[in-house]
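These notes open a run of structures that come right after.
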Structure I
Amino acid sequence: MAAAPPKDDPIDPSALVLLAAIAREGGIRAGAAKLGLPRSTVSRRLAELERMVGARIVVRTSRRFRITDLGRALVEQANRIEEVMRASEQLVRRSATEPVGTLRVAVAPLLGEALLPAVISEYLERYPKMRVELYLASEYLDLRRSNIDLALRQGPLADASDLFAVRLGTSVTGCYAHPRYLAARGVPHRLAELASHDCIVVGDTGTTWSFRERRGEVAIEVNPRVRVNDYRIAGALAASGAGITRMARFYASDRVAAGQLVPVLETKWRQVAVFAVHTSVSPAPTKIRAFIDLARQAAARILDS
């Protein structure tokens with residue numbers, strides 16, 4: 001009797017896996033037992049596979065069981081499918097404990113320079129199958145539209161309704177000047193006195209600095225004798241005696257320790273929280289969780305609690 005023509009429908013990969021089990025075990029009964037399926041189910045699915053390919057795959061009688069040439073070719077393909085499945089399962093298990101792939105991180109330049117070199121170095125050492133792409137940008141990137149996995153941000157999270165955030169610590173922002181400048185111009189003890197000082201302002205626009213008082217946050221108008229667009233230059237100018245600047249304590253600490261800068265108006269300094277932010281579902285992928293854990297440890301050494 002002529003074989004029925006094969007159907008155009010795609011072959012179900014699970015049917016091929018079933019065929020491979022039958023071939024390995026040497027029969028439908030043994031194959032069904034190995035798969036943990038009823039014999040009737042295995043027989044029915046085998047018959048469906050034969051109808052799908054339009055040819056006999058297994059020749060079976062009460063005394064004989066034989067895989068046809070087509071059947072053996074399909075078993076070879078089934079073995080490849082099983083290898084892919086096993087490799088996929090191993091990949092999933094490894095990814096649950098060992099990060100694999102690329103992590104893309106965005107952060108403001110100063111915070112990134114102070115916090116992340118040691119974090120990234122340890123991260124890559126612990127997880128040799130990971131790569132890191134670091135983007136230093138003063139402006140916030142839209143995590144929903146960009147290809148960024150994780151961002152470190154300072155201050156309130158205005159767009160946090162659909163973001164996941166982990167608090168890393170607190171960044172304190174204060175005013176600093178060189179001892180020589182303060183000796184010549186006097187040390188300000190009230191916020192209003194800043195108006196009579198030469199201030200080094202960072203940013204293209206704006207002439208106000210934010211401070212903290214008992215009644216809450218206040219904005220003070222200052223005199224921008226120098227305006228720059230980089231905190232490194234602002235710090236260097238202040239350390240050379242050009243005026244008073246405002247920057248994060250973690251960035252000014254080395255110059256304070258060296259005697260190049262002196263803190264001013266410390267009781268009025270503003271504090272902002274630092275967060276690691278991502279859009280991934282909770283719990284986050286292992287590669288993100290592992291990086292945040294290391295970032296939190298580094299932040300404890302650099303930032304305020």
Structure II
Amino acid sequence: MSSRKFLSILVTGLLAAMFVGVIMPSKVLAETSGKTVVLQVNSTTAIVNGKSVTLDVAPYIDESSGRTLVPLRFISESLGYIVEWDDEEKAVRICNKIDMNSIDSSEGSVEYFRSWSTYKYVKLTIGNNVAETCDDYIIGEYVYIEKEPLDQAPVIKDGRTMLPVRFISEQMGLNVEWDSKTQKITISSKGEGYVPEPIEAALEKVASKVFEFDAIYLNSKQPDEYSIYVRTDGFEYYIGLSVKRTYDSTIFYEQVLRGDIIGLKGDTACFAYSLTQQEEQEYRYDGTIKVTEEGFIVSYTNEQGEKCSITFPNK
């Protein structure tokens with residue numbers, strides 16, 4: 001995602017040419033209890049939904065602008081936004097998912113659909129008093145990026161990136177209240193928020209971050225010789241499936257497939273994958289992950305053309 005381009009190019013446009021289906025909006029917006037965050041200036045303790053959270057750097061008021069700045073890590077962890085840091089540009093991109101749609105091209109017993117998400121988007125650059133924003137940002141599509149003036153630019157203090165909390169909160173559609181007597185800031189939801197599909201919530205519980213060294217592996221329940229990992233960069237999910245082998249009394253796992261989750265709807269995810277032991281790597285599109293009360297079921301087609309289903313327990 002280049003910051004030098006105000007319009008991003010639709011790289012997934014061949015979807016319409018390859019698959020003819022019906023565009024279906026997912027049921028994603030609903031009344032929720034939301035979240036409430038209370039910050040205290042010059043204190044590393046914040047209250048998030050009634051629970052105490054420790055910040056790595058205390059919020060502070062800039063003397064020249066009178067605006068309160070908070071650490072970038074707080075935006076990511078406490079408010080739950082996707083945050084990307086561009087070290088080369090010294091810029092931060094913040095995305096908050098607000099909607100998801102799917103195009104369904106299932107045929108017969110083959111379940112196939114693809115999804116795309118819409119985000120509120122903000123980009124801020126250290127020392128720059130102009131922010132870039134978009135209320136309906138879709139990765140890979142043409143979108144209009146607006147430029148918004150800032151009365152307080154982001155800064156780096158004590159090695160930490162500090163952002164103007166009011167601007168970020170208001171751009172993301174949150175209420176911000178300032179108590180001048182106690183120097184407390186209360187950030188609260190306006191009542192509507194994105195409600196993840198059941199499969200999204202299930203994947204989030206078992207997924208490790210792509211930048212983490214070790215992935216989290218889950219062992220299968222039926223049959224019991226498989227393991228799977230799910231990784232995410234915040235926007236997409238990636239999976240790898242392995243099977244247990246024994247050689248000279250040594251047990252090891254051999255990778256069966258690796259793939260990308262391309263669709264999320266209800267209790268099911270669709271994933272495209274390649275079989276790693278196949279000489280000619282062929283990308284397949286019939287993989288599914290279905291969440292159940294006990295865990296989830298992974299289905300795919302092996303090298304012999306046989307349908308395989310593997311059950312994994314909850315994390």
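Suppose helix-only ellipticity at 222 nm (-39500 (n - 2.57) for each DSSP H run of 4 or more, over all residues; to 500) works out to -13000; of I, II, which structure was it derived from?
I
Between structures I, II, where is Cα Rg over 2.2 N^0.38 Å highest?
Sorting by Cα Rg over 2.2 N^0.38 Å in descending order puts I first.
State the single structure among I, II that was used to calculate distance in nm of label points 7 Å out along Cα→Cβ at positions 127 and 239, giving 4.6.
Of the structures listed, the value fits II.
Which of I, II yields 21 for relative contact order in percent (Cα under 8 Å, 6 or more apart), as computed?
Computing relative contact order in percent (Cα under 8 Å, 6 or more apart) on every structure in I, II gives 21 only for I.
By the measure distance in nm of label points 7 Å out along Cα→Cβ at positions 47 and 119, tell me the structure among I, II with the highest figure.
Result for distance in nm of label points 7 Å out along Cα→Cβ at positions 47 and 119 over I, II: largest is I.
Read-outs: derived from the displayed coordinates by stated rules, not from any lab. Because the structure is a prediction, the values reported are computed rather than measured. Cβ atoms are built from the backbone, for glycine too; each structure is taken alone.
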